[in-house]
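Multiple structures follow.
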Structure I
Amino acid sequence: MDAARAALAGDARFHFARRLITRPAMAGAEDHDSCSQAEFAAAVARGEMALHWGAHGLTYGIPTTELSGIACGRGVIVNISRGVIPVAERLAGRVTVVNITAPNAVLAKRLAMRGRESEADIAARLAREAPLRTQSAELVTIQNDRTVAEAAAEFVAVLRGLMTAGTP
C-alpha cells in the first residue's frame, strides 16, 4: 500500500484512506491514526466510522470523512477486512476488491520480519480461514510473492486502469 501510495502521490484521481486503529503508532508500521478502544467505540457510536472491524486483538476503522472523495469521482483506496466487503459494496456505487495475496510461507516470513506477533500468533493467523466473498464488486487478484516494487507496480497499474475505465 505504501509503495502504491507513493507512486500515485501526485495523481489527484486517487485518495488512500487513512485507518483508525486501536494500536499505538510504531516505526516501520502502517501510518495510521491511533486511539484507545473506548475512543474507538465512541467514534462508532457517533456514526463517524463508515467501516469498522476487529482483528488480531485490535479494532480497525475507516472514518466516514475518508470516503468523501467517492462523491467527486475519486478512486478511494481502503485497506479493509474481507468481512466488511458487503458494507463497502453498499457504501459505493462501484467497488473493486483487489485481493493481494501470497503463499503462506512468504506471508509467514514477512509477518515474522515485522516483529509484532509471536510465532504462535503468526501460525494462528495463517491457519484462519478467511473466505473472500463479493456480491457486486469486481474481484482482481495480485500474487504478492515477488518484490515489493513488482507487486506495487501491478497494483498501481490496476488502479490506473480502473480510473481510465471509469470504474473506481
Structure II
Amino acid sequence: MAESSLKEQLGSAVKDAMRSKDKLRLTTLRMAQSAIKQIEIDERRELSDEDVLKVLDKMLKQRRDAAAQYDDAGREELGDQERAEMVVLEEFMPAALTEDDLDSLIRMTISATDAKGMPDMGRVMNELKPQVLGRVDMGHLSKKVKAALAG
C-alpha cells in the first residue's frame, strides 16, 4: 500500500529540518512520526491521512493542555516550548474553520440528522467529527453544538 501523502509530507519535513539543523522542528516531527508508527505497529495497518490527522490533533491537544498547565505553574519557558511544538504540528493540519463556517455546518448537520434537542447531541457530534477533524477544537465544537441544540 502506498504511503499517505500526509506521512510523506512529514518525512520530507524531517529531512528539511535535518538539513537546516532546526532542532525543535526535527524533534517535534520525529515525535509525530513515532506516534504514527506506534499505532501502525500496534494495529498492524497503514494509517490513512484521516488517521494521521487524528494523531496530530491529539498531539496538539496534549500540547495545548500542557502549555496551560505550565503557564499556571509559572513555568513560561516550558509553556513556550509546547506552543513552539504546536506551531510545527499545525503546519500539517487543514485550514481552520471560521466561526461562520462552523455555525453553518452545525446548523446543516442538526437539520440533516433531524436533531431536536440535547438527547441528539451524540448523533450530531458523530456526524460533524469527520467533517471538522483538525480544523476546529473539539471542546469548542461541543460547546457550540450544545448551545445550538439548547437554543
Structure III
Amino acid sequence: MTVNEISVTTLDGRSTTFGEFSGKATLVVNVASRCGLSPQYEALEALQKKYADRGFTVLGVPSNQFLQELKTSDDIAEYCSTTWGVTFPMLEKAKVNGRARHPLYKELVKAKDASGKAGPVIWNFEKFLVLPSGKIKRFRPTTKPDAPEVIEAIESALA
C-alpha cells in the first residue's frame, strides 16, 4: 500500500484517502490544543495562506498521545478556528505511536530527520513534508514551521 492509498477521516467525519492530497506538498503535523508548542498553529496557518495557491497544504492530525488534546472533534475544531484561525484541513484524532498507530503514521515515522534518525514521534508538532513524488522530509517538534529548512523544503517542492 502506498501513502496515497491510506484511509483517513477528516475532523468533520468525512472518509477519504491521503491521495486527496497527492500531487501537493503536504505538511502533516500531529497537533495538540493544550501543548506549549500550540503557538505553532499561527505559523502553520501562515504557511497555508502563503503557499496554498501553489499546490501546498498543511494537514493537522490531532493526537492525545501526549495527553494534551481536547476530548471531542467539535472542541478541537472550535479551538483551532477561534484561537488560531485555522483554515487548513484537519483529520480526526489519531494515535501517532504504538501498536494502534494510525496507518499514515506507520509510513511517516519511517522517514529520517536531519540527523538521520527515524522512529516514533517524540512530541506534538512533529512535521512530515510529503512531497508530490512521495518522498518524505521530517522535522522535529521544536523546528518551527517557518524555520529556514522547512521553508526551503516547501519552496523546492513547489518549484
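-10000 is what came out when helix-only ellipticity at 222 nm (-39500 (n - 2.57) for each DSSP H run of 4 or more, over all residues; to 500) was calculated for one structure; which of I, II, III is it?
It must be structure I, since only it matches.
Comparing Rg/Rh (Cα atoms, Kirkwood Rh) across I, II, III, which structure shows the greatest value?
Max of Rg/Rh (Cα atoms, Kirkwood Rh): II.
The numbers here are math on the coordinates, done by the rules we state, and not lab data. Given the structure is predicted, the values throughout are model-derived calculations rather than measurements.
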